[in-house]
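Novice: Read through the structures below before going on.
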Structure I
Amino acid sequence: MTILERQFTPQELLKIYENGFRGTILDPEAKSSLYGSISSFYSVLPQAVDKGKGKASLPFKFALMLDEEFGICEAQTTGDCVSHATRNAGMLDYCSDAAWGQTKYKGRLATENIYGYRGHGGQGASCDRLALYVSQDGPGGFLPRAVYKNGNSSVDLTTYRSSIGANWGNSGTPSWLNAIAATNKALRVLDVTTVEEARDALAVGFGISMCSGLGFSSTRNADGLAERSGGWSHAMAWIGCDDTAWAYKTYGGPLFLVQNSWGEWNNGPKRNDQPDGSFWIRPAVAKSMLDDGGGLIISSVRGFDRELVLDRAQSIEEISNA
């Protein structure tokens, strides 16, 4: 039986990843295409430097405000973790803009069209390739969950079904659906390699898609933190940062909040109203993941029926499409 022939529970997925399943794969062509135009966060947004310094930045709360099941709503059932990480990262700015009345919230974003762009029929995907898909240089973008039609073609994305994106692997996401998704791209996909960049990106409301080989305990400690445990070739979203004096005193630096895509796969205390399925990570662990180069900032997912042409994230000076 192959992984395509059935769906997996969160507990089964944990075992599969621990046994060497690769949810993230390398795609040199996608990396070359993406990094030919990608910029570092600070080079594009110098105004964001130190925006998160000394603060607890919790942009995931905007997502929870509009989607109370954010984080666990769609427990991954196949090897599509990269699409979940990309979608969850994109949800942060989309929801914060909607909460501020700058765009219309049209519902949770889908994963299937993103995963369908992975470029092969097997499981697993490149973080670079799927980030490219939702970027200005890619063919697609983000779709709210709905039924989409084009002539005699239609696809029902109202409810998460991993088989849809999985089955699009060889042929790719339909071009007509890509055209609709392209109306809501990330304005920029940015490189993130330092703790400071990650902290400040989250402080202005941008999510981070992170591919990594590190695994974590399914039990959180008293502070909602999970220790490293084993290894997973896996993608997850970073959705918050604690850079407060408490974090430095207790753990020696900033903590980052990681949202997994396995539903309620872990347990233990939570802090700062973190979503189910999430966990904080130690400063050294965050630095290790960033040093490995697997992080991408998904910035300015503007949403739909935009009320303002300005970007809330740049309260000092707006970013335009120019």
Structure II
Amino acid sequence: MILGGVCELTGQELQVGIIDFYGLGRVSESEARQALTFKEGDTISVVGDGPRAFLADSERRLSTLPGVVRAHTNLACCDAGRGIIYVGIEEKGRPAPHSRLAPRGNVRLAADMVQAGSEFSEAFMAAVLRGDTAEDDSQGHALFHDPTTRAVQERFVGYAARDLEELRRVLRDSSDAEQRALAAQILGYVATKQDVVGDLVYGMSDPSEDVRNNAMRALAVFASVAPTSGRPILHIPYRPFVGLLNSPVWTDRNKASMALMELSARRDPELLRKLRREAIGPLIEMAHWKSEGHAMPALMILGRIGGQPDDAIRAAWIRGEREGIINAALKRH
């Protein structure tokens, strides 16, 4: 479950407002919808394992459709106070990223970091459910408006300075996926961001979607910060993000598109050609998502592929003219 927005809860339940799909080719949207065990308007428990239990049967049913290798669902929040369920399909013969094998090492994080990770998760969830999701990325790492969440993140800065090598070892070698995910999150708080770009890019090939999510989120924040005289441009490779736009996992597509929106701001022609050649289909799917916040990064990238100025892309977005941006990208050679 990925939450980030204002949620309207009835008790501990969230109403489903949007169901969106991606990865569909031979399988039609109507066939995929018929395989689901839920629909818009249903309510889903957000307590404990409620979301996973709610979605698991639909994933199994989708995976039995002809030509489907696997299906993946994610609950995200929120659109008009209601939840969004993303349904991803991986079909046979279509591009899909591959992860490395899980490490088997016994290395673990210090107890105070693990405790801080638990405190962050609890504080962040409480803030989201109150609708307090504002975030300051100006220092190159995320600091939330919510004071309790922010206080934990400020402790991450100290942990990153104190235990940099331990964090690197856990990310690369620990058999515990939760610890690897926390290590990736805390690595984003080091003082010299360029020093850990390689570690976080390595985390992007982790078999755990949570590790990949945290690594990409940190890199996306790195990429979003404008360079100054005291803060040089960070060198972040774009190729790993392009590959993850073909993932059946929503968090892969969501964080990869966020990072690529930042990385494409300088309009590197090689990057734009690679996106046009290898990811135009996924980007168009994502640009059609009903949640404007989730669709915007893909549409911005498509506008740049199509050679349009950022101001013109934003103006078209405000007018609701997504198709013009998409068509311009398709016509670009």
Structure III
Amino acid sequence: MGQQASTEQILVAWRALANGHDGQGWRTIPVKVNLPCPVMAGRCFPGGEEALLIGFDSVSPPHREQMPSGRGFTVRLEDIEVGAARQRWFSLHRLAAGNLQMFATMVTDVLATLEREAALREAGLFQAFLRRVKAWQSFMQRDQEGALSPEEEVGLFGELLFMERLAGTRLDRMAIVQAWMGPLDALQDFQFERGAIEVKASLDTGRFPATVSNLDQFDDGIRSPLFLAAVRLRLSDTGLTLAGQVDALKALLADDPTALAAFENRLLQAGYVEAQAGLYVRRFSPVDERLFHVHGDFPRLARRSLTSAILDARYRIDIDLVPAVYEIGLTGALSLIGAE
């Protein structure tokens, strides 16, 4: 196999390994990649499950319960020997219920991630492997596997656009990526040591309805100071696709490989798979961006102001009707947060 193995090449290797085997144990084919450790495509018989095998010389394996496992895949320490080498072999292993095409996409993505991290020492490379697989674990736990819905596409674009604005401040790049908690289903999209910012994006050409799905999201009694970033978008032939906005952020993070790797993991946790980038063909341009300080009589529902008989609620705020007195600039908001 050539360098930068493709999904199709991985699938071809697995198909070749399926032929003429009726015993037990592993059948493998070396995968040629730009890595300092050996990599093989493999099948484990008698079941014939597909796997990616990576050998490490001196890595101490984590406890079994710490190994990532998700819908359709698991990571295992394998008791195998290849030639005279004495590596510890870890397999990224497809389970019977796992979709083969999605698993192959996952395998090639993990390999590409490791190639970008190839300069790391062995322990660091192994941790990069685990982090990327755990990001896939989060992706597989989503309610729907595959492409983002149109609403999710707009929401993610809005978050990335706001992240680009943050990157234009004096904030540390890694601090920005670490603050991006939306992909982890946090209450707010960006959470700092003190304070948080929730991003709402809309394509509506009339009013700007922002959906709030949790009574705690705009409760500044839980997290303060609290801000709402409202990003109004429009479809435009001259705008950026979601993939284009992703590339813009990657370019800003290119001089910080650690932050870039963390950003790519967050993207996957948000449901964005690089191999599916071509599915997102809509182009967005920002029309209006406003930032509000959520405090006092800001229009919202909060659990502490409601009877205890109300367990939860989902509601919408018309951003256009929020009084201008609550508007604040990004520099002012970051100053209150203590991040600028």
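Values in this text are rule-based calculations from the coordinates and carry no lab data. None of these values were measured; they are calculated from a predicted model. Cβ atoms are built from the backbone, for glycine too; each structure is taken alone.
Novice: Identify the structure, out of I, II, III, from whose coordinates volume of the Cα convex hull per residue in Å³, for residues 107-226 alone was calculated to give 93.
Specialist: Traced to structure II.
Novice: Here is a further query. For which of the structures I, II, III does the calculation of P(r) over Cα pairs in 5 Å bins from 0, in percent, for residues 203-306 alone return 2, 13, 26, 24, 20, 10, 3, 1, 0?
Specialist: Only structure II yields this read-out.
Novice: Right, here's the next one. Upon calculation of distance in nm of label points 7 Å out along Cα→Cβ at positions 51 and 291 from the atomic coordinates, which of the structures I, II, III produces 2.8?
Specialist: Considering all the candidates, the number was obtained from I.
Novice: Still on this structure: Out of I, II, III, which structure matches -16000 when helix-only ellipticity at 222 nm (-39500 (n - 2.57) for each DSSP H run of 4 or more, over all residues; to 500) is calculated?
Specialist: That value comes from structure II.
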